[in-house]
Structure I
Amino acid sequence: MKKVIVTGGNGFIGSNLVNFLLKKNYFVINIDNNKYVKANYLLKNINRKKYRFYKLDINSSKIFKILIKFKPDAIFNLAAETHVDRSIEAPKDFINSNILGTFNILEQIRNYKKKLKKKIKLIHVSTDEVYGDILGKDKSTENSPYQPSSPYSASKASADHLIKSYARTYGIDAMISNCCNNYGPGQFPEKFIPTLIFNILNNSPLPIYGKGKNTREWIHVEDHCNGLFTIYKKGKNAENYNIGSGNNISNLNLTKLLLKIVNKNKILIGKKVTIKFVKDRPGHDFRYAINSNKIRKKLKWRPAKNFERGLKETFDWYLYNYNFFNYFSKKKFFKRLGLKK
């Protein structure tokens, strides 16, 4: 049985990936500092015989001991600060986690490689936001220049460059995924879609930045996990792979689609559930869109989930797992952040 490490395995994408890998019969070592969750709702029923958890920051030198103990085949690095508004509010946290944390992982892999003469694959999860605002009908390819707009995307771009340098200089086996916006069961309530769902279920207004015309490309987390696994199995060293769905939609139209789905579900919508335009995010990118032909053609990966069906399944999950919201501090996750003072 092959062993793999998932850093940030208690996060939204991370916990979905842990479940995905366990179903593939991998032994999974989850490293997470539990900054945002005290207990993981999505991992409460997993097979503990094939799983170990370490409450640890990715800046810790103890990661080296874990590598020596388990000798994993790969590390999926998902540990990161990811919320743009939070990066505007407290950018230092993003430097510490996304840049210095990635640097520490690279150093521990390098030390492991020197001591045991063995390689570990590093699959680093980046973001399409490193490419910045994409105007017109263009789409970012893996060769597009990095033009990050927020402290978050700048920190992720920095990590990508570090990884490329370690692959070239030290011969570390590393691949980078740049994925579009994820959605699905278990996403933290500070993100756009869970916020909309929470407010619908609680008869509250639906906040949308600016005029709601900003567009994003959305992919179901299951498709993303499958894409990461495909990169791990078939990806080429020191390469980037865009993981995209082609499902581009404005924030306003996504909100209207979700309301349509709720109506079809015959869920009673309260009178206070109305669209409310709020002050825009500073430096808000208007459009993200990626060209994912490379992973589709070279690695034979395709997204499987229909967007409207996936959105309905996501709403249903939160409806029947409402207790999930109680795992988070209302003061911490439902307060508007990122407004310049």
Structure II
Amino acid sequence: MGEAFAGKKLGRKAGLWGALAQSIPDIDFLASFWMDTASNLLAHRGFTHSILFCALITPVFAILAERWHRPHNISLSRWLLFFGGVIFTHILIDAFNNYGVGWFEPFSHLRMSFNAIYVADPFFALGPILAAVALIYLPRTNLLRRPVWLFGLGLSGLYLLYCLANKYYIDRTVRDILANQKISYTRYFTTPAPLQNWLWYVVAGDDRGYHVGFRSVFEDRPTMDFEYFPVNDSLLDETHDHVELNKLKRFSQGFYTVEKWGDTLVFNDLRFGQIIGWQDPRQKFVFHYFLQHPDDNTLVVQRGRFKHWDWAVARNLLVRIFRD
């Protein structure tokens, strides 16, 4: 986006401004240095990913860049349009995965989650990465620079549209299957399994429990295999005035279960998937928080994401994707 905006005038500096502006919403990682884990979960992708933050930080970047590069013939309004577009694109794209984005903070704690693309999808990143590398090496006057940035932005944009089409197809198919299998639910979502957009993780249930399964876009079976996980809210009676628990419930948007592992009470946020669930349908959930041992919850969102992975697991993922 930096190259598209001012590559001819600023050269590689335009790309640097784009990279800096695109990264600024993630400054919220600093909160992890003084917040407890549960509070940090809510702070991440909170205010710094809000429309208000975008509106406040955009003129700061625009005025700084406009003065830094004088003399030039780029108007302040163009700088505002550029930085506003880059920062808003960041908070927009983040909303397409399952973490949730606080667009309306601090006025509302509603989190936007479209659940259409995996948080680290290499197919989405491929185009921009190739384009960025090419732009680093191509001279400023090279006529290929424009086709390169068009390729980088265009390929990721087309892939995102493809993901939305897959999302629509999966949701329509799964809802029909749930109705045919007479599975009632008040809460429901689908989101891609790791690293791709063809196998989808499905959760449907209510305050008593959730049916969890996987569905491929290439699958034509009229049924699905589900595993049932009770919420087990009664286990929370063992906790006394657990401040973190309320934060975890809010963060999970209601999609949670509680389990006991030995003498440890565990809070599962179902939105982040199930550890190699396509291979072992009774596996633990990626996000599992130890309520009685808060110091053991570092990187709670990440620690189960690729647990138990090896070449056999990766191969089984491919097999499951193309199962008919």
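No lab work stands behind these numbers, since they all come straight from the coordinates. The model shown is predicted, which means the values in this text are computed figures rather than measured ones. Cβ atoms are built from the backbone, for glycine too; each structure is taken alone.
Miscellaneous remarks
- Each of I, II could give FRET efficiency 1/(1 + (r/R0)^6) of positions 77 and 309 (r between Cβ atoms, R0 = 41 Å, to 0.05), but the derived value 0.85 comes from I.
- Origin of the derived value 18.0 (mean count of other Cβ atoms within 10 Å over residues 197-204; candidates I, II): I
- Label whose coordinates, when log10 I(q)/I(0) by the Debye sum over Cα atoms at q = 0.15, 0.23 Å⁻¹, for residues 221-284 alone is calculated, return -0.55, -1.09 (choices I, II): II
- Parent structure of the calculated result 1.12, given that Cα Rg over 2.2 N^0.38 Å is the read-out and I, II the choices: II
- Source structure (of I, II) for FRET efficiency 1/(1 + (r/R0)^6) of positions 85 and 117 (r between Cβ atoms, R0 = 30 Å, to 0.05), computed value 0.90: II
- Which of I, II yields 2.4 [distance in nm of label points 7 Å out along Cα→Cβ at positions 245 and 301, calculated]: II
- Comparison of I, II - label where relative contact order in percent (Cα under 8 Å, 6 or more apart) is highest: I
- For -0.80 (log10 I(q)/I(0) by the Debye sum over Cα atoms at q = 0.13 Å⁻¹, for residues 101-252 alone, calculated) the corresponding structure among I, II: II
- Mean count of other Cβ atoms within 10 Å over residues 181-188 derived as 22.0 - corresponding label from I, II: I
- helix-only ellipticity at 222 nm (-39500 (n - 2.57) for each DSSP H run of 4 or more, over all residues; to 500) derived as -14000 - corresponding label from I, II: II
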